Each structure stands twice: as C-alpha cells, then as structure tokens.
Structure I
Amino acid sequence: MPVSNSLRSLLPVLILLVLFALVPLLSPSNRFLSLAISAGINVIALYGLSVLFGQTGILSMGHAALVGIGAYTAAIVARDFNVGFWLSIPLAGIMAAIVAALIGVPSLRVSGHHFVIMTFAFGQLLSIILTNGGDYTGAASGLDVQQPVALFGLSMDVLTHYYLMVVSFVALSAIASWAIINSRYGRTLRAIRENEKLAASLGINVGRHKIGAFVVSGIFAGVSGVLLAYFLRHISPSQFASFPSIYLALMVMIGGARLLLGPLAGGILVAFLPELLNLDPVQSRILYGVCLIAVILLLPNGLIAGIVAGWYRFFDRRPVQPNEPAVEREGK
C-alpha cells in the first residue's frame, strides 16, 4: 500500500491530537483536564483492544484486567524495588503481554460468546485475587503510588504537564496501531477475521497469530495501566473488574474498532457526554446502554464508520471500506 494512501487514516488523528495539545493554552479547568486525561488513558487501552477486536475479530471482556496488571505491576515495583515511572512502562507492558498470551490460549479452542464469557470471568477472577492478596496487593483497599514523575526536568504532578504527556502517549499508540493495521501482520489478522478456515488453508498459523494479537493488546493495556496508576496515585481491585471491561468494550464499539479514529472518538464521547448532559452515574449507564443498542442496530461498524458512509452517500460516492486502499477504490 502506498504511503500516501495509508497515511490518510493517520493524518486526521494526528491533527486532532495536535489540537488537543493546544488545549492548555485556553486555560481549561482542572475538571476538564482530569476528564481528558482519563479519556486519553482509556484511548491507549482501546487502541490495543481495536487490534484484537477490530482487526482479528476477537472480543475480550477482560481488557480492563490487563490494564490492572499494568497498574499493579507499576505500583508493586515502585513500592518494593523503588522502580520509577519510565522503567515501569516496559515492565508493565511485558507483564500484561504475558498474561494476555495466557488468556489467548483458550481462544484456540473456544470462540464467540463462549470466549466472551471466559474473558469476563477472568476479569472477575483477577479482582478476587487482588482483593485477597493481603499486604502484597493491598487487599480491597489497594495500593498507593508515591514515586514522582518527571520529564525533561518538568514535574508531571502538574496537571497540564501530565495531560500533555498522556496526549503524547495517545499519539504514539495511534501510530503503533496504524503501523500494525497497514503491515503484513495486520492484513493477516484481517484474513483470520474474515474467514479463519480459509486463512488456515492458505498456510497461516491461526493460533499463533491469535495469541500474537492478544500480546499486542496486552502491551497497550499495560502502558495504559501505568499511566492510570500514576495519575490516580491509588489503585484498587474494583477499578479492574468486569464492569470497567464492559465500559472499554462499549467505547470501542461506539467509536468503531476498525477505523483509526474509532478508539479516539469512543473514548472522548463516553468520557465527556455525561458531563455535557449533566448526568449522574446511573443515568450515564442508561445512556451508554441506549447508545450501544443504537450503534449495534444502526451503525454496526461504529459511529465514525457510519459518519464516513453517510458522507460518501450524501455525495453519491461509494464509501471506502475499512482497510481498503484508496487507489483500488478509485480504480474501480
């Protein structure tokens, strides 16, 4: 695929992130920055989930548990080994990738709703383990993270600085996701998603690639967990149980898992829509449910894909299918 065409999906994301990086110039409130940081941390995890679900076709309801693996890894190595933020990122990514690979093994034997239930159970199991981990995991009360974070001499304890750092990590995640989608590996994952048996008949090692997709998603989740732990400065098991995983799945479905803008749109919408509508937590969950039903019935490929399809339909042009080269579209 020519670089000029493949970049078309990445440029809008990078332009949006540049605009987001300029937000501090408007002197936003701490409430806005906190919501934006939370949304950005979720988006990083969503880019990993979009590789797993959007490209491979495997839906995991235990993704928040992988975020929890990253967060607890960062908290434990900071407490026991005095390991700081920057070194904990690769350590948490590796640990979450290992756990993700172990979760991926059952996907070789079960699929569909059976696998969704299995990943859902894994999220609950991790929450139980962390709650009963005694002093090592902080039990139900969780762990504090006290290590300072600095970059180029700037303290990340300043909310604006942390916000800009999260935006940078979101940009790196988007670029990494784009590179995967447009690589030979990404095309192989899509072949498995479209027809697993046919892919296997062509000599593709389906099992190895499925586990690989879980590993990739785990790395994204692990990095997200470190950012979350150092932002909140306190983590507890309830943050990584089953409902947060459903929350992440909701975001990626609403935004769209197959387009690069999808995770970004889903994370921002779910974070800010209740705030804009002034909804309480119960009303927010009702709204999320209504949005999910509407997306499944009306926009099965997600909000962004629906907007793109509507745009091309309005101008009487055939919409670009997800991951379809623009050169091939124009030549038809």
Structure II
Amino acid sequence: MRLVQFELPDGSRRVGRVSADGDHLNLLVGTETVLELATAAIAERRSIASLVEERTGGGKVDYDQLLREGRVLAPVDHPEPARFLITGTGLTHTGSAAARDKMHVLTHGKDAAESDSLKIFRMGLEGGKPAPGELGVQPEWFFKGVGTCVVPPGAALPLPAFAKAGAEEAEIVGLYLNGPDGRPYRIGYALGNEYSDHVTEAENYLYLAHSKLRSCSIGPELLIGELPREVRGHSRIRRDGAVIWEQEFLSGEAHMSHSIANLEHYHFRYPMHRRPGDLHAYFFGAAVMSYASGIKTAPGDEYEIQAPEFGKPLRNRMQAVPDEGLVAVTPL
C-alpha cells in the first residue's frame, strides 16, 4: 500500500492511494494530509492501513498529470515546519563506507591510518544487528535541518553559492510521528535524495556537519507497512536529457550493517526527539553515490532515484541560487 499527498488547483490538499496500475490515485474520503491520517491512527489505536481501507472511495485522479503539474507534495509534512526534524545516519551500507574511505585516501594518502569512517563501519558489522531486546552498537548520526529544507518531488534542489558541490544520495527514509504520550510511531517509508556537499566533507571529517546542512527531497510515495528485507533500485543523473551516470543500489536490512530497530533506538532514545506531535524524517544511509565514481555534478543536472517497491521515481534538478554574501548579525 502506497500513499501520495498532493494539491488541488484551488490550493486545497488531498491524500490518494496509489492504484494497482500505478498511474492513478484513489482519493481518501475526508483526508487532507498524511499527518492527519497518522494522528487518527494513533488516537484510535489502529493501523494506518486499516484507516486507508475504510476511507478509500473518494474518486480517482491522474497521478502522472499531478507530477507534470508539480502538485505532488512530500509524503508527510507539518504545518509548523520547525516541528519536522530531518536527520540521518551514514556508513550503514558497504558502498557508503567505501566512498567515505575513498575521500579519506584522496585527502590523506593511501598510507594514512585507517579512517574513523571504516572503524565505525566495522563496529556496525560487528554489533549493529542485535537480537530483539538487546542493545546494539551506536551508529553515526547527523542533523540535516527542519521541514523547510524538504523540497517536493519535481522541485529544484538549491545549490548555495558557498557550496563546493551538490551530489545525490539515494536513500530510504523512515517517517515518524510522536504520539501524545511521547511514544514514536512509524508512519512508513519513502525514497529520499539526501543531497550533500561531499567536497566540503572531504576537506576535513569534522566538516561533515556543514556538508549535510542542505536541502533534500522525499517521495513521491509513502510505503505503508514493513520494509522488504531487500530493496533493489537505481540512482541516475541526467544532463541535457542524457544519462551521464547510473548505478544500482541495494538497500533494506539484508544489505545494511545496522537493523532499522537499532537505528531507531539510538535516534529516539533522546527525550528531545520524543516531543509529542513532532514529525521525524530519518535517512537510513546511501549505498552508492556518483561522487565516488568521479562525477562532478552541475546546475541543471536531474537526479532520479527509483525502486519498484516505492512506485514512481523521485526526480529533482539542481539549481544554483544567488550568493547572499556575508551574513551579519544585528545587535539588539
């Protein structure tokens, strides 16, 4: 079961269930947002899937037309964007560890001591999938932003003037809502482009935090239910309509060094991440990235991330934005 949020021409919003053919959305009666749907599921102590089954039947719309007209939204959002925390973890897939270590070698030479990236990746292999009820090893973690940094499917990913690069990271994203009692509930999963500045990161590992403070995109579809153990997809870059880079990515727990439950525990163990009513988007890490293949992206390039389990691909173009110059603080 997959859901899509979108806008109508008059600016009102609806939620649709992706049809069997994948090209239409069956509207949910009386449902304007996925947040509203998740809130109702928590209040009624029901699954989102059961609510969707009950509410399906409000007509049908052309999904492809919505995408063409730019009316598809991120799979979940919050009316107060500051209450939508965007975070993630890296070094959860073999490809990400290899790419991160390659940056280390390029900067410090092949004879440099083993990087912290490989060390923490090995820690994940050894203790990232504990038995149920047991505590595993802590993963890497980073803060990316709040809801204002999420651009809808099809929208431009801004390249700041101060950025040294902008490159895709094809990932699976967990989407969560904290209930009134502060307990986190998983709404579902979506594809995401975690879009980072790997050149800045490569200069010094301590610049990782800066390299992540960029926009990202999630969607277009929300997968309800459990994530398959194996997800096979493709990440592509198009320039002037031609594919300049493409690579298959493998994800799901079968290809990860951490279990999703372990990642979730280490994120939500902090009380600040369990504030009632807050939304969370948690990127689970990338398996492949064009930067590791020597690709230098440029404004106008289109990123495409696709996996059959998630329906339509996530597409966004990179767009350069004007230099804002020096930001000066005004004393009061």
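None of the figures in this text is laboratory data; all of them are computed from the coordinates on show. All values reported here derive from a predicted model rather than from experimental measurement. Cβ atoms are built from the backbone, for glycine too; each structure is taken alone.
Assign the value 15.6, calculated as mean count of other Cβ atoms within 10 Å over residues 127-134, to the correct structure from I, II. Traced to structure I.
So distance in nm of label points 7 Å out along Cα→Cβ at positions 79 and 303, computed for just one structure, reads 3.1; which one of I, II is that? Going through each structure in turn, the value belongs to II.
With relative contact order in percent (Cα under 8 Å, 6 or more apart) coming out at 31, pick the structure among I, II it was computed from. It must be structure I, since only it matches.
In this comparison of I, II, the computed figure 2.9 for distance in nm of label points 7 Å out along Cα→Cβ at positions 119 and 199 is attributed to II.
State the single structure among I, II that was used to calculate helix-only ellipticity at 222 nm (-39500 (n - 2.57) for each DSSP H run of 4 or more, over all residues; to 500), giving -6000.
This value belongs to structure II.
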